[in-house]
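**Student:** Next come the structures, one after another.
Coordinate-derived values only; no laboratory data. Not measured: the values here are computed from a predicted model. Cβ atoms are built from the backbone, for glycine too; each structure is taken alone.
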Structure 1
Amino acid sequence: MEEDRPPQGGPLYQTVGALVGVAVGVAGGFFSWGYGLGSLNEPGPGLWPFIVSVAITLMSVGLLVAGRGLTDAEAFTRSSWLPVIGVITFIAFGFLMPVIGFEIPALVLGVIWLRFLGRETWRSTLITSVVTVTVFYLLFLYGLRIPLPHLISL
């Protein structure tokens with residue numbers, strides 16, 4: 001099991017990881033603000049992404065402050081690019097959603113994450129992606145009544 005682990009990093013890797021988290025959180029907060037936050041009684045499409053972005057930012061700042069002396073960080077390897085690709089595809093999802101709706105970008109995002117980043121089988125990828133998009137569609141549009149841009153109306 002030990003031979004499967006990436007090499008140990010150090011405080012520099014811990015700091016870089018925390019700074020990337022801060023950047024992702026701040027950027028996510030900025031872009032979700034643009035969707036409109038609404039209120040707790042009438043949430044806008046940007047409210048929950050904004051809350052998650054604030055949480056990411058706060059945890060990353062906490063890691064930056066308290067974790068700089070830790071040595072349990074892993075060194076960056078080829079697999080370190082997978083989260084970067086995940087963030088880039090998620091940003092693309094954010095830009096495409098207002099233009100072509102929620103359904104198609106969410107389905108493409110699921111396929112990219114599961115098949116290409118997670119190396120799932122095509123069968124598992126397609127079933128999980130379709131079910132996930134369907135559940136999120138029903139949850140956000142009809143359960144929570146969040147006005148997401150969408151192509152399909154039920």
Structure 2
Amino acid sequence: IGAMFDQVLEAANLRLDPMTGGRYRFERDTVSVGGRSKRGLDVRVHDIETGRAREIITLSGGETFIAALSLALGLSDIVEMTNGAIRLDTIFIDEGFGSLDTENDAGTLDQVLQVLQNIVGERRAVGLISHVPLVQQAVPNGFTVHKGVNGSQIEVRIG
């Protein structure tokens with residue numbers, strides 16, 4: 001299990017790197033048991049800026065979203081790589097974008113959207129569910145759901 005988990009973390013790091021500007025890397029935690037060091041299945045984030053590993057729980061809301069997305073993408077990459085018969089063609093991401101920094105109308109949000117655009121380039125479909133205007137503007141094709149007293153209406157956007 002540990003070796004497979006290392007593969008998932010390495011694949012997740014490839015996804016995490018461009019979304020954080022290279023600041024963070026996942027690593028397995030090392031614990032002492034009976035005077036010996038063992039690597040468990042707990043994950044820490046190594047912060048390049050501080051040179052230290054820290055608990056996942058210390059990440060901000062936006063950083064937690066990016067970490068979870070990176071782990072999900074890394075897991076799907078390893079599943080596909082180890083079992084060629086399984087192709088994970090579609091990913092849906094429901095919210096989370098509102099917690100990302102938008103410095104100069106972009107920032108971390110722009111980095112995440114670029115990674116998702118690269119996934120589309122890998123012949124995968126990415127469905128984004130978001131109320132964030134910058135996300136809606138960045139995605140040319142989509143649906144907008146309008147609530148009404150007589151039910152919801154769906155508007156199709158083709159850009």
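**Student:** Taking 0.10 as the value of FRET efficiency 1/(1 + (r/R0)^6) of positions 84 and 132 (r between Cβ atoms, R0 = 25 Å, to 0.05) derived from one of the structures shown (1, 2), identify that structure.
**Tutor:** 2
**Student:** Of structures 1, 2, which gives 44 when percent of Cα pairs over 20 Å apart, for residues 20-99 alone is computed from the coordinates?
**Tutor:** 1
**Student:** While we're on this one: Figure out for me which of the structures 1, 2 the number -12500 belongs to, where helix-only ellipticity at 222 nm (-39500 (n - 2.57) for each DSSP H run of 4 or more, over all residues; to 500) was derived from the coordinates.
**Tutor:** 2
**Student:** If relative contact order in percent (Cα under 8 Å, 6 or more apart) comes out at 18 when worked out from the coordinates, which of 1, 2 was used?
**Tutor:** Label of the source structure: 2.
**Student:** Looking just at FRET efficiency 1/(1 + (r/R0)^6) of positions 4 and 28 (r between Cβ atoms, R0 = 30 Å, to 0.05), which of the labels 1, 2 belongs to the structure with the highest value?
**Tutor:** Between 1, 2, the highest calculated value is found for 2.
**Student:** Taking distance in nm of label points 7 Å out along Cα→Cβ at positions 68 and 116 as the quantity of interest, name the structure among 1, 2 where it is greatest.
**Tutor:** Structure 1 gives the largest value of distance in nm of label points 7 Å out along Cα→Cβ at positions 68 and 116 among 1, 2.
**Student:** A further question on this structure: Please compute FRET efficiency 1/(1 + (r/R0)^6) of positions 44 and 140 (r between Cβ atoms, R0 = 25 Å, to 0.05) for structures 1, 2 and give me the label with the greatest value.
**Tutor:** Of structures 1, 2, the maximum of FRET efficiency 1/(1 + (r/R0)^6) of positions 44 and 140 (r between Cβ atoms, R0 = 25 Å, to 0.05) occurs in 1.
**Student:** Using mean count of other Cβ atoms within 10 Å over residues 52-59 for the comparison, can you identify which of 1, 2 gives the largest number?
**Tutor:** Evaluating mean count of other Cβ atoms within 10 Å over residues 52-59 on every structure, the highest lands on 1.
**Student:** For distance in nm of label points 7 Å out along Cα→Cβ at positions 12 and 92, the calculated result is 2.3, so let me know which of 1, 2 that is.
**Tutor:** So the calculation was done on 2.
**Student:** Starting from the value 14.9: which structure in 1, 2 was mean count of other Cβ atoms within 10 Å over residues 60-67 calculated from?
**Tutor:** 1
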